[in-house]
1. If distance in nm of label points 7 Å out along Cα→Cβ at positions 75 and 395 is calculated from each of 1, 2, 3, which structure is the one that comes out at 5.0?
2. Comparing distance in nm of label points 7 Å out along Cα→Cβ at positions 195 and 411 across 1, 2, 3, which is largest?
Structure 1
Amino acid sequence: MPSGREPARAVIELVASGFVELPDDLGPSDPLGWPGYDLAVAQATERTGERESVVCGVADIGGVTAVVVAFEFGFLGGSLGTRTGARIEQAFTHARERRVPVVSLIATGGSRMQEGTLALLQLQRIAGQIALTREAGLPHVAVLRDPTTGGGWATLGAGADVVLGLSGAQVGFAGSRVRPPGYSVTHQFAAGLVDQLVPPDELRDRLERWLKLLTTPAAEAPVPKAMGASTLPETGWDAVLRARAPSRPRARDYLAACFDWHEPINGDRAGGVDPGVLCGFGHRDGVTIAYAAQCGTATRPAGFRTAARLVTLADRLGIPVLTLVDTPGAANDATAEKAGAGAAIADMFTAIAAARVPITTLLIGEGGSGGALAFAAPDRMWVTPDSYFAVISPELAAAILKREQARTKETADQLRLRPQDLVELGIARGIAELDQAGQATAM
């Protein structure tokens with residue numbers, strides 16, 4: 001099973017079929033005249049059968065044609081030199097020409113010392129190719145093998161659209177020779193820098209699922225059917241109590257009902273994870289829909305940033321988005337403020353406002369102020385019978401208006417926060433799966 005030290009071609013064979021290597025014309029490269037470098041390269045070639053530390057070509061992964069960039073760790077520790085950069089550049093260029101995704105199977109110790117700063121400059125070269133591939137709207141999936149350090153992590157790894165980490169891999173910017181060992185892919189996952197931890201024996205299946213998801217966009221996300229109450233609330237306070245009921249269906253229930261299967265992404269790529277926000281891509285009737293769902297808790301800055309990352313990625317790949325709104329509001333404690341709550345909320349508002357793909361929103365529970373509105377698509381929000389949306393909670397509204405606590409229910413009515421109120425006010429387009437008789441119906 002792949003980890004990192006296996007030969008590049010063996011790893012390719014494990015995850016793909018029909019591999020055809022891209023031709024190249026790599027001449028010798030010893031820009032610094034480093035003593036013994038030519039001999040080291042010759043020995044690496046004899047030992048591995050490869051002429052460089054990456055093997056690049058086209059292969060089939062689960063029925064999807066992809067360009068594969070596989071690192072040969074046995075060739076000078078999978079290090080990045082000038083010829084490595086040339087091969088990676090060629091691979092990304094070929095992917096854009098053929099309009100196919102890129103899969104990077106990374107195992108590298110970093111830049112090649114024997115080529116000095118010229119080797120380091122390959123990071124800019126690779127970053128340029130990643131940027132061009134993003135602009136072309138093509139997906140890039142990275143697999144972090146053991147080890148993935150230095151520039152390989154800081155470009156191909158961390159810069160990919162979806163980052164899969166093999167269990168037990170060492171992953172970090174600094175390698176074990178310049179800092180104590182032990183910083184693993186598990187730490188990177190906990191910090192929101194890796195999307196999924198993958199057991200080696202599941203890698204092929206996971207790659208097949210991801211490539212299918214990222215290359216089969218739906219036209220738009222349909223409105224999910226309501227799963228909870230079948231009648232509308234009589235009063236504003238009734239609506240609030242329904243939305244806060246512990247037994248009400250939550251985001252996980254809706255996602256399970258909406259999709260045949262789905263794969264999550266993880267984290268905001270800035271060191272944070274909010275377990276109260278679920279983001280990813282789901283397959284339904286043979287096509288893909290992205291999702292960003294609140295789980296009923298106060299949404300933290302990492303949650304907004306993760307959702308904004310999801311919307312931005314889906315938009316770039318032409319995949320429609322479904323958002324599920326359910327939060328009492330944005331987290332506003334000292335920790336959230338320090339983590340940039342306002343800026344994170346702004347990121348989500350902007351991502352939705354800038355999206356060119358259709359975004360469908362379903363309010364499935366509490367819609368608390370701006371923390372909920374940031375997840376909602378303008379003019380494309382539907383509501384369920386057990387939901388409400390308000391500028392602020394009735395309790396806090398009453399307090400701000402200096403009303404007695406006993407007037408909270410009255411305040412809820414005056415806020416006009418019921419599902420039917422939201423439709424009448426033009427805030428929502430309709431009540432999900434509600435027929436004229438007021439009963440929830442199936443899609």
Structure 2
Amino acid sequence: MNLLVDNGRHPKALLALENGMYFFGRSAGAEGEIFGEIVFNTSMVGYQEIISDPSYAGQIVTLTYPQIGNYGINEKDMQGDPLHLAGLVVHDMCYTPSNWQSVESLPNFLEQRGVVAIEDVDTRALTIAIREGGAMRAAISTTDLDPESLVARVKASPSIAEHNYVADVSTSDRYVVPAGGAAGEKPLRVVAYDCGEKKGIAKRLSAAGCEVTVVPWDTPAEKVLEMDPDGVFFSNGPGDPVSVPPVVDAVRACLGKLPVFGICLGNQVISMAAGAQIEKLPYGHHGGNEPVMNLLTGKVEITAQNHNYGPVFSSFGPLVPELSGGVSEHPADEDLRFWSRAHVAPVVTTKEYGRVRLTHVNLNDGTPEGIQFLDIPAFSMQYHPEAKPGPNDSTYAFSAFAKLMRGEDDYLAIDVREGRRF
């Protein structure tokens with residue numbers, strides 16, 4: 001913990017965690033006080049896409065890369081507006097950015113949009129605390145600089161699971177993103193449930209030849225089915241998926257009737273609709289450097305991720321031995337990297353929707369990163385193939401959805417290099 005003397009430019013600020021830790025620093029955004037769940041993101045670039053990602057609603061984001069704001073803020077990389085994250089923690093904030101696209105500095109951008117931020121924090125120590133203690137409640141304040149007081153108030157604050165943040169970040173009105181893709185090609189019509197959808201996702205769907213009609217998170221499935229789309233997409237979003245039962249109901253109404261694709265929260269609600277349990281990860285996956293193996297191709301993708309929750313693969317149902325390398329029981333003493341080592345994409349049987357295959361596995365912690373329904377047209381991924389920010393290894397997912405809507409087989413067995421030029 002460091003106690004800093006204000007240099008006259010920015011007021012003092014205090015970051016307090018529910019485990020009793022606290023860090024003094026300086027305000028690097030709007031003055032005031034905010035409470036939320038603290039997480040860390042390991043991306044080295046892309047801070048604008050991170051802070052504008054609606055999935056961070058209710059969360060205080062710690063950026064592990066030490067110098068933030070060097071290239072300023074531009075007009076094209078916003079993933080959502082207004083900003084929904086609770087607050088931002090950095091080690092060293094840049095106030096004089098240098099980049100030909102920059103229109104303003106990051107701290108000015110945060111101040112104008114009312115986002116409370118703190119700098120001069122030992123983000124290494126903070127990240128270790130989150131890794132060891134898990135994502136926890138926290139607060140940033142420029143008004144209450146008494147550590148004992150602020151820690152006590154953090155402990156009394158509500159958890160992120162107590163609020164439906166999806167309702168806060170979803171669009172309130174339907175809108176259409178025109179199709180891109182090859183000239184003369186008939187566009188595929190997709191309805192996208194906006195649970196906090198990043199703008200980059202609609203752009204990727206458009207580039208794959210889809211006309212995307214974006215609808216609010218609580219749109220009844222009957223209205224969507226009346227539109228007679230070629231497919232339905234369920235987006236990323238913030239918070240606990242248990243807080244959005246209407247979205248799970250919409251998934252159930254669509255599965256088996258037309259092609260379905262989901263990303264992040266979309267993966268979680270699709271998994272819940274299929275009967276799987278959802279678990280909260282100790283500190284989640286937040287960053288642009290997560291290795292994931294596509295079990296169908298054996299290729300490893302470096303992926304962008306942002307989630308604290310994920311499905312439990314064994315809870316989908318029992319294994320089908322003849323489609324799972326002869327394995328009849330879920331390995332009890334090993335995580336899902338068992339399947340990546342075996343080069344097998346295991347298949348289970350669900351109660352309502354038939355067979356589900358595990359298609360992607362996180363190679364850092366062995367958690368599930370993708371599933372594919374074998375008896376109905378549907379698949380989903382836990383990570384962010386639109387890569388805003390992040391590597392482009394997984395952009396083939398949007399081509400895969402287009403292939404699924406066109407009825408093509410082996411739509412997910414795509415080389416990771418395909419689709420990178422979208």
Structure 3
Amino acid sequence: MTARASARETLALVADSCTELPWPRRDSAPDGPLGWPGYDASRARAAERTGESESVVCAVASVEGTPAVLIAFEFGFLGGSLGQGTGDRLEAAYTHAREHRLPVVPLIATGGSRMQEGMLALTQLQRVARQSALTREAGLPQIAVLRDPTTGGGWATLGAGADVVLALPGAQVGFAGSRVRPADADPAAYTAEAQVAAGSADAVVPPRELRATLGRWLRLLTGPSHEPAPVPRALGATDLPASGWDAVRRARAARRPRAARYLDAYFTDRLAISGDRCGGTDPDGMLCGFGTHRGRTVAYAAQTGTATRPAGYRTATRLIRLADRLGIPVLTLVDTPGAANDAAAERQGAGAAIAELFGAVATARTPLTTLVIGEGGSGGALALAAPGRTWAVPDSYFSVIAPELAAAILKRPPEEVATTADRLRIRPQDLAELGVIRTTDRPAP
């Protein structure tokens with residue numbers, strides 16, 4: 001299958017089986033609501049060419065065993081454009097999904113709004129946005145698949161507004177379609193790959209892997225659980241550090257287990273989300289996604305031992321809010337010397353990004369579990385920590401700021417850094433005595 005496959009070819013690619021939904025019929029004036037000359041003839045030719053009567057086919061389907069409502073666009077029908085009839089079908093599909101508690105999977109291939117219906121076509125985006133919002137409020141996941149092309153309002157509502165956004169390789173993706181962009185626009189910016197790099201989509205998935213990937217995502221996002229995520233077991237040192245500076249050295253050791261190793265040990269299956277939906281990613285600083293632990297879904301946000309950038313904090317916020325809405329517990333792994341503090345981070349809104357994460361953690365209704373697995377540097381680490389449900393491994397520390405910086409703030413000479421580390425009481429056993437971390441509950445095996 002190519003990214004330009006028909007609606008029914010796409011349904012056959014991703015679904016084990018499907019049943020087309022009945023769709024509402026709309027009586028239309030000759031040549032549509034605007035009386036556009038030749039519009040009826042254009043629709044008739046499109047119907048004859050594609051075998052469809054509108055630009056979307058909606059069905060209830062099973063994808064790798066998980067039921068869902070699929071919305072497949074037919075690009076061959078007037079460029080997959082959205083008109084009033086399209087809006088009717090989309091509204092009916094979303095309503096059916098909410099009534100039957102089913103996730104929604106838009107399989108998008110559209111050039112945008114239908115010109116022959118003018119502003120009445122454009123207002124269908126408001127209908128779609130409302131249906132998507134109602135489905136979100138109902139706690140049902142939406143997973144979009146971007147085919148070729150996904151442009152205009154279809155991208156700005158069904159696509160970019162989904163919880164998880166997957167894309168086929170080489171698909172044209174962007175708000176501006178090819179005929180309305182500036183003449184000197186770089187075409188590489190309007191691709192699926194560019195949207196993933198910019199944090200607006202989560203992954204590019206080859207067609208041969210699409211059904212399996214969709215099935216995994218649907219299983220993960222339709223498995224709510226109100227039980228907290230178990231605490232991962234420590235993978236590094238088992239003895240406690242003798243001094244504060246010893247704790248710092250251990251946490252900074254090159255061979256100390258990092259986030260990827262903890263996630264691999266904890267999950268039997270996991271899928272990543274990527275990007276903050278604001279133009280940024282932080283793949284080297286924050287790992288986010290959903291996985292299976294002991295047969296149930298747990299969301300995760302894990303720092304990797306580097307300075308966390310604003311996009312990393314925003315991605316973690318996105319992850320926690322999605323998990324909260326779907327009723328999925330969250331595991332966070334703290335490991336950062338602190339938030340990135342260079343000029344670029346300030347221009348990217350570091351303070352606002354950290355504030356948003358603090359707010360998401362503070363207001364989450366789903367249970368959060370935190371394990372400090374390395375460095376816990378200042379507010380950039382604390383933002384990811386669950387109040388009252390934070391643990392720490394023996395080769396970690398948590399501090400108001402790195403001991404070197406604390407000494408500098410207090411105008412102490414470099415030779416007093418180790419002493420400062422002791423006085424800050426940053427060892428795991430110190431943090432337990434202070435009530436900052438917990439020592440009860442048995443870690444997961």
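1. Working: 1: 6.3; 2: 2.3; 3: 5.0.
Computed on structure 3.
2. Checked 1, 2, 3; max of distance in nm of label points 7 Å out along Cα→Cβ at positions 195 and 411 sits with 3.
Any read-out appearing in this document is the output of simple, stated calculations on the displayed coordinates, not a laboratory observation. Since we're looking at a predicted model, the values are computed, not measured. Cβ atoms are built from the backbone, for glycine too; each structure is taken alone.
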